[in-house]
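J.: Following are the structures in question.
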Structure P
Amino acid sequence: MAALGYVFESQTDTEVIAHLIHHHMAQGRDLLAALQAAVKELTGAYALAVLSRREPDRLACARMGCPLLVGLGEGENFVASDVSAIVAATRRVIFLEEGDTAELTRGAVRVFDADDREVAREVHVSGVSLASLELGPYRHFMQKEIHEQPRAIADTIEAAIDAGGFEPALFGANAEAVLGGIAGVQILACGTSYYAGLTARYWIEAIAGLPCSVEIASEYRYRDAWADPRHLIVTISQSGETLDTMEALKYAKSLGHRHTLSICNVPESAIPRASELVCYTRAGAEIGVASTKAFTTQLAALFQLTVVLGKLHGKVNAEQEADYLEQLRHLPGSIQHALNLEPQIQVWAERFAGKQNALFLGRGLHYPIALEGALKLKEISYIHAEAYPAGELKHGPLALVDAAMPVVVIAPNDRLLEKVKSNMQEVRARGGELFVFADHGTATSANRKACT
């Protein structure tokens, strides 16, 4: 572009795209045609919305690998990356597909596929409520979404509760035939969703009796993976548009995987559309930066999948199913009990605020929960935090523990509790400050802080 006389004022690729579109318009193309020509020269992911002074009443947009939708109004049309941005103006939306471009005026919308052929995309009516987008009595949206977890969990498990059991139909019309015929599960996800998958691996192997592997989607898509077509590919994504997860799903299909299931929070997003089976988590709109209710509803959906698999493979009998359903029924109330600890946790936060590092420990299925806790501390406070399986403490991390290193321990009253207590003794011996999440009634000593 510089050779053509364009002067760059920044280091961003966005400016390159703007110059490229301008170059094509200078060749006599209108705004839409210039955008369509420009995107054919791009590689990677993008979501573009382009305006031109030459055509002020026209908007052109394009999508590849990033979410983009068109909102249909009365005498007005919109483009956005998320329906929550436009739901106050319209609920009628078109989800653009990979490689699509579109042209918007006040009175019309035209959509074109990757080959520039005009196509008709289905119009969807969004169910997002305006109330879910309002802050209400909370200080910020992350706090609001933390406190929405009991409701989000209740909505996610509602179908199972109403049915009085864990039915394959929760995951699609042909789920019984698909889930009953698989020989294993492979979960692909990123970030928080990956940690949800790591937790589910313990359930799937212990309850359903099936082998389960969990991989970071951005790693899986770039390696020579071994594929067993008898394994179910499960993708997890809050938005349903996570590029690495979408590409990992495509890669898995190219390797011969026939059966796929998506766990997602956004209806009609890209990953569910590309999957054979779907389970929507019904967490509602998520505005806060860090995932909260999306994570816990993913866990609820994965647990339901586990019990369905267990039933279909003869590992869960009717009595066990009833017990699991009863436990699930009490889950929203249990979460509310944990949220009632907020004043105590706020005191902890004041002690953490001045720290530079933190360590999170957990054993078994609580190790992925420790990973998620460390991620949240990094995302929100910019305090460096790492998580380890508690049994690995003595194999390196213990050397970093001192009075300046807070150590968060997840210590439920299960068969590994005594092991975890031994790890806490190691921390105390090094002068570390313990912050323990434990079940009510679990013994704690005076020199450790506990939430129960």
Structure Q
Amino acid sequence: MELVHQELYRDIESLKYEEILQRHSYLSSLGQLICRTELSVNFNFDDLVDEAAINFARTRNKVQPEVISRPKIETRRDASVIYHINGFLPREKRRRRSESLVFTEDAFADVLISPTLHESDFLMSRFATTTFLLLGTSLNDNSLKNMLRAGMKRNPANHHYIIYWENPASRRSDEERKHIFDVNLDVYNLISIFLETKQIAELVDLLNEEDAGLFEAELVRFSPHPARRKYYLVGSVVAGKSSNLEGLRCFSTFEEWSGRAPEKMYQDHMTLTAAERKEIDEWLYSQLREKNDKMRRAGVGMHVMDRCYLDFCAFSKTDIENVEKLNELRARVCKHSGPLEAGQIIFLEADEHALSDRQARRGKLRGATMVIDYDGASLVKQSATLKSVYKPEPQFTFDNSREGSDKTSRRIARQILLGDYQPFDFEKRIDELLGSGGKV
């Protein structure tokens, strides 16, 4: 440890913190970012970033970060955590250091298979459920690669970002960048960004912006995509909407319904009485108004909602019924909460055999003869109606007949993160449907 400490701080051991700051263009901003972050994982042995975060907290009268080198069941709830996963050696020798340092892959593997469950799960669970930004790290670090791979296996839809430093004097070629990008995405669910020092500093400053309006304005300056992006999962009964929503928790998500749906709502609509249909409709419009309110209030980020506003067209018996429902939608939803919030349609579909199998496995049976509600053929027809209503783009149409929701949700997440954003205009579509007399 003495030898490592000597090499680690060879050029800066005698410098004051203020002098070190002059050598690094964004160390101070990095300290601020860490104070705003729930968990920071430091793969290095040194404590320079810790010092920057502590100094920022001190100047802003904030709670100082909690620095740990071993997983803890409970950390301080009012403080950010800096976890030195490979151990640490403070610059000032009198300060407490970790009991050991991790240098090799086999030593890190011992940490991962620790007999104490919370030690091995402390970071794995976070890599599976949280978005990480990797700064100043290298994928030559086996510890990092293991964590990324383990996190991807646990949650295939969750993605992270890595910043690659670009030397202005010898920039990577476009071909080299593409190769790095494709490999990292495929192997680690890692989105690679290539930036020079000045650009990294600008990114950190952007992430530190505390004013929501200024933050959004800066995002728009950096990217042609809208800063608020809304997505709607659409598909027939048992098409996989709820299952895939669970896999997309890395984004902001909204459930199918906020309340307990009427029992009859899960029955084949063709078998409902007039009174039962009215009861469902009464409940449904209040839910649609709430869904619209939630999407209209959604802030910066990606927001995914289960089910959409015009789904009821697939549950109507006649075109006239569609006209009545659309007029009610505008009178009871749009009139109170404003126009329906536009968003990208994500369409899920499956073949007749897969839909029938899912219905049977989920126990969707009724009556003395145990007839399946919505057989495969009727669900395929329902899916075709919904497809006619929303006309989804091919790149946002996902057939999940032969794959689990883990693979489908990963494909959806990739399209959300890297694909185009083409929000669907519900108001325009309602006008078209009303103009056609409710014919889908």
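Since every read-out is calculated from the coordinates, none of them should be taken as a lab result. Note that this is a predicted model, so its numbers are computed, not measured. Cβ atoms are built from the backbone, for glycine too; each structure is taken alone.
J.: Can you spot which of P, Q the value -11000 was calculated from, given it is helix-only ellipticity at 222 nm (-39500 (n - 2.57) for each DSSP H run of 4 or more, over all residues; to 500)?
T.: It must be structure P, since only it matches.
J.: Where does the value 14.2 come from, among P, Q, when mean count of other Cβ atoms within 10 Å over residues 204-211 is the thing being computed?
T.: Working: P: 18.2; Q: 14.2.
Label of the source structure: Q.
J.: Given 3.7 as the derived value for distance in nm of label points 7 Å out along Cα→Cβ at positions 100 and 324, which of the supplied structures P, Q does it correspond to? Could you put the intermediate results ahead of the total?
T.: Details: P: 3.7; Q: 7.3.
Structure P accounts for this read-out.
J.: Ranked by FRET efficiency 1/(1 + (r/R0)^6) of positions 124 and 140 (r between Cβ atoms, R0 = 35 Å, to 0.05), which of P, Q sits at the highest value? Kindly include the intermediate steps, with their values, before the conclusion.
T.: Details: P: 0.70; Q: 0.95.
Across P, Q, FRET efficiency 1/(1 + (r/R0)^6) of positions 124 and 140 (r between Cβ atoms, R0 = 35 Å, to 0.05) peaks for Q.
J.: Where does the value 17.4, 57 come from, among P, Q, when Rg and Dmax of the Cα atoms in Å, for residues 148-243 alone is the thing being computed? It would help to have the intermediate numbers written out before the result.
T.: Details: P: 14.7, 43; Q: 17.4, 57.
Label of the source structure: Q.
J.: Follow-up question, since we're still on this one. Using mean count of other Cβ atoms within 10 Å over residues 396-403 for the comparison, can you identify which of P, Q gives the largest number? Please report the intermediate quantities before stating the final value.
T.: Details: P: 13.9; Q: 17.0.
Across P, Q, mean count of other Cβ atoms within 10 Å over residues 396-403 peaks for Q.
J.: Could I ask something else about it? Where does the value 1.3 come from, among P, Q, when distance in nm of label points 7 Å out along Cα→Cβ at positions 156 and 212 is the thing being computed?
T.: Numbers: P: 1.3; Q: 3.5.
Only structure P yields this read-out.
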